[in-house]
Structure I
Amino acid sequence: MRLSAMQDIGGLRAVLPGQEDVDAVADRLRRNWRTRLVDEYDYVREPKESGYRAVHLVVMQDERRIEIQLRTPWQDMWAQSAEEDTARLGLGLKFGLGPDDLREYYRLSADVLAAREEGRLVEEGVIERLAKLHPEMRRYFTHHRHES
């Protein structure tokens, strides 16, 4: 990819203890960097189709776009897992690509983690669907292990 075509040239990620901390840091960055803030994506209140959750702020620094990702530990754990499995399986899970059942498993897992973090009960149908999908997911990872 050409450097000029990249959305951001640099970035950082902060993993904060909870969503209230993420929101507080985002608010402070918005106030302190309001003249440099050029984009904002709230994937917590509007998760990506894949299930990904985080708050992203994009600021201009020295005429370069810098992306700041703010996540909770649960959000980070999910994102790291999707990233690792994307690389391991050669599938675009973190981009919302891959087999339908595997994508659904990741999305539902993200929903469960979000419910836990928010202190709310997970819908029974979600748990039942995850329980059904879980044993089916082994085929992706077992098959891949044999190829290595």
Structure II
Amino acid sequence: MKTSARNKFVGKVSGIRTGMILTEVELTTASGLKVVSVITNESMESLALVMGSPVTATIKAPWVILIKEEHRFKTSARNKFPGKISKVNEGQIAAEVVVDLADGTKVTSLITDVSVKALDLKVGDEVYALVKAFSVILNVD
């Protein structure tokens, strides 16, 4: 399956919590990284996910929010990945920021150039990549 989403996490379903309308699905990668997605019960049924199912989570770069450690605050984002910036590619309006996680996974965020300047983001900075569970798309083969 080809996709335009830049961020990909491959793992197995390690947690399922079903509600009246939505299901929370946790996947764990081979390196132990946990990613949480919230999908409709209908999607859960069509994907036929069960504990241990292989699954890929994808996240579009504009859905990744970056914060610096010294700017920590409480947030509703379920997915919080600490890492180090390895690339900042600035344009006139937006910038691509690549964050390397400890396990080697790269998370790309697309943010405004104003945000890069306001946070003073540069290669080598330690940051957190935040992603709301509703922004995580699950894929199965």
Query raised in the report: Which one of I, II has distance in nm of label points 7 Å out along Cα→Cβ at positions 62 and 78, as calculated from the coordinates, equal to 2.3?
Result: II
Report summary line: Value -17000 of helix-only ellipticity at 222 nm (-39500 (n - 2.57) for each DSSP H run of 4 or more, over all residues; to 500) was derived from the coordinates of, among I, II, structure I
Query - Test item: relative contact order in percent (Cα under 8 Å, 6 or more apart) calculated as 21, pick one of I, II - result: I
Report task. For Cα Rg over 2.2 N^0.38 Å, find whichever of I, II sits highest and give me its label. Result -> I
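Here, each number is a calculation from the coordinates, and none is a lab measurement. Keep in mind the model is a prediction, meaning the values are calculated, not measured. Cβ atoms are built from the backbone, for glycine too; each structure is taken alone.
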